[in-house]
1. Could you tell me which structure in 1, 2 was used to calculate distance in nm of label points 7 Å out along Cα→Cβ at positions 36 and 116 as 1.6?
2. Quick check on the output: 40, 20, 11 is semi-axes √(5λ) of the Cα gyration tensor in Å, for residues 68-155 alone, derived from one of 1, 2. Which one produced it?
3. Assuming 59, 42, 33 is Cα extents along the principal axes in Å as calculated from a single structure, say which of 1, 2 it is.
4. Output the label of whichever structure in 1, 2 has the greatest value of mean count of other Cβ atoms within 10 Å over residues 172-179.
5. For structures 1, 2, which has the highest computed value of mean count of other Cβ atoms within 10 Å over residues 196-203?
6. For the read-out helix-only ellipticity at 222 nm (-39500 (n - 2.57) for each DSSP H run of 4 or more, over all residues; to 500), a value of -6500 was computed from one structure; give its label from 1, 2.
7. Among the shown structures 1, 2, from which was the value 11 of relative contact order in percent (Cα under 8 Å, 6 or more apart) calculated?
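What follows is calculated from the coordinates using simple rules that are stated; it is not laboratory data. What you see is a predicted model; the values in this text were computed from it and never measured. Cβ atoms are built from the backbone, for glycine too; each structure is taken alone.
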Structure 1
Amino acid sequence: MFKIGDLANISGVSIQTIRFYEKEGLIGPVEVDRWTNYRYFDEKSIERLAEITYLKDLGFSLKEIKNLSEDVIQQKINQTRKNIVKLSQNINALSSIRKEGGNFIMKKFVNDSRVVGKWEKVAVVKNKEDFYLQKFDDKSLFSFNELYFLPKGEEYWVLKWTKGSLFIKDRECPYEIIDEKLFIGIRDLETGEIDGYAVYKKVDSNIYKKNEIRVKDNTDLPFVYDERVIGFWTVVDCVKKPEQFNPKKKFFKDKLFLKKYAFEPNGRLLQTYGDRNTVSERKWTKKYVINEQDSTTSEYTIKKIGNDVYMIIEWKSGDYMFGGEVRCYYVLKKENKS
């Protein structure tokens, strides 16, 4: 058994805190010496202090810890979910704050029931009048073929909104509804000026949730062995189209997010990515890399150029999950076995 000082040293909880927990009825000694009044604790006391610390880190109050039950835990789960929604709303509000002329402009969400739902792009024009004159521009100048306006301006992918404005990666694009068509101003990335309009027609006014509008691939594929992929692969480039890859001339000039693949014979794949070389686990089967967490299945092809073997694989990020388009392909070079 331990005295309170020993318990404090072992548990990392101060003597004063242990005494406070005793006063609150959260912990108690297993024995009190009737002559010295020393309080003694045991291994279960160490476990109890660890439990209290763990629950406090999860946001439980001391009163909730003392009266812990399934109902208390469920109430905490429900409250945490509400907190997450509120924090998400706060993030949206904070992201909309911008500086103009030395002043901070704070734009609160204002509802616009007319835009809630799904919209489909029908044209891109230089001026609004051009739409009625059928003087259309290249649709690819604005890459969002479909748009969803979620209730309360909820953000999905890189998009959020408030009345009169659509925010794309925090870049504000004004919108206007004319003759039941949605005109969204396209800002020049360099000047910030409106240099065109994307025009949309409404598909429906449904109340969508993020999970309902994203693309989900079939990830329940049977494992088929592919001897060619077993081993280690290092990323060498990222291209918009597979045919753009040239081993003698790098296409992507910036830092690459994906770093390495390690294919194991049992269908397990380790993926290394990011500045910290984070490692995550995926699955693979012949022709595909499977990401069960994001519900995506990315197709790969193997190509031999000279003495080197390359893998070209679809990169399915938010552009695919919410836009339905594969916008880039990673290229990996197989490492020699030596």
Structure 2
Amino acid sequence: MRAAQYDRLGPAADVLSIVELDDPEPGPGEVRVEVSFSGVNPTDWKRRTAGPLAPGPAQIPNQDGAGIIDAVGAGVSTQRLGERVWVFHAAWNRPGGTAAGYVCVPGAQAVTLPEGVSMELGASLGIPYITAHAALTYDGDIADATVLVTGGGGAVGHAAIELGAFLGADVIASASTPEKAQVARAAGARAVLDYRSPDYLTDLRATAPMGVDRIVEVALGANIAASQAVLRPGAVIVAYASEATDPVLPARALMTLNAQVRFLLVYTLPQDRIQAATADISQALGEGLITSLPTVVYPLEQIALAHEAVETGTFGRVLVDVRSS
């Protein structure tokens, strides 16, 4: 099979190469997926630059993807052969990611992709939607809750708006450009505010006069002052990313509110949270409630450009067409 790989850390153009490898064979409990599209997320380029390298001679990058199951290992029903699936966490503590003709993953990490849902959308689901679902639901039911999603035009933000609306929350969002604001509104946000505006906090208070119950947070340090000002007592901020390694938090203000700050890394979520996420994502997909961000597709030979596009903040989703030659 053709695959992208790297055997040392560094810039995409310096370390990524296209090679021919033997097709992998699924082990017990695994399925082999013939990959159509591989999704590129920020975690993929960060791992390529900062590590760690997985055990083995080289790492095939990218966690998310979509394709068709063409082989199964011991203990997996042969009825799964030919199943269209989306794949998540393919390269977590494993050398084989989705930027290859085939990838082997545990059966639970290959989730049925409903008929009519494109492979491109399937390859965009894993990290953003599982992260968003956990950020929304880790502490219980969010039906009728008011949820603020910061960075509503990003992959996780967009997913959080769609899933929040699907789960019955009143979702408001922030965004930095009119284009991103339009995407956030289309995803189901009741209101979208410009967080760069000098009137952002005033607008936020006017939009959520009773405060917010939950914040899905992409930039904890930068947003904490405005966020804590609109929290209801007992509210939760869930940070899945931060622009600062160790942001300073207003402990007294948060303590007075009996607020919580929860930190989230999708790879180490408990299995029951991942199972709940894939179940709700599958239901929302089946009901046609999950849509794609603007998408840029690169052929496998240009995977370095795909990684660079994500690294430089390209708006929308970046995919690699593994079938291309």
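1. Values: 1: 6.9; 2: 1.6.
This value belongs to structure 2.
2. Working: 1: 40, 20, 11; 2: 29, 15, 14.
The read-out was computed on structure 1.
3. 2
4. Values: 1: 14.2; 2: 20.4.
Once mean count of other Cβ atoms within 10 Å over residues 172-179 is worked out for each structure, 2 has the highest.
5. Values: 1: 20.2; 2: 12.5.
Once mean count of other Cβ atoms within 10 Å over residues 196-203 is tallied for 1, 2, the winner is 1.
6. Values: 1: -6500; 2: -8500.
Answer by label: 1.
7. Working: 1: 11; 2: 18.
Going label by label, the one that fits is 1.
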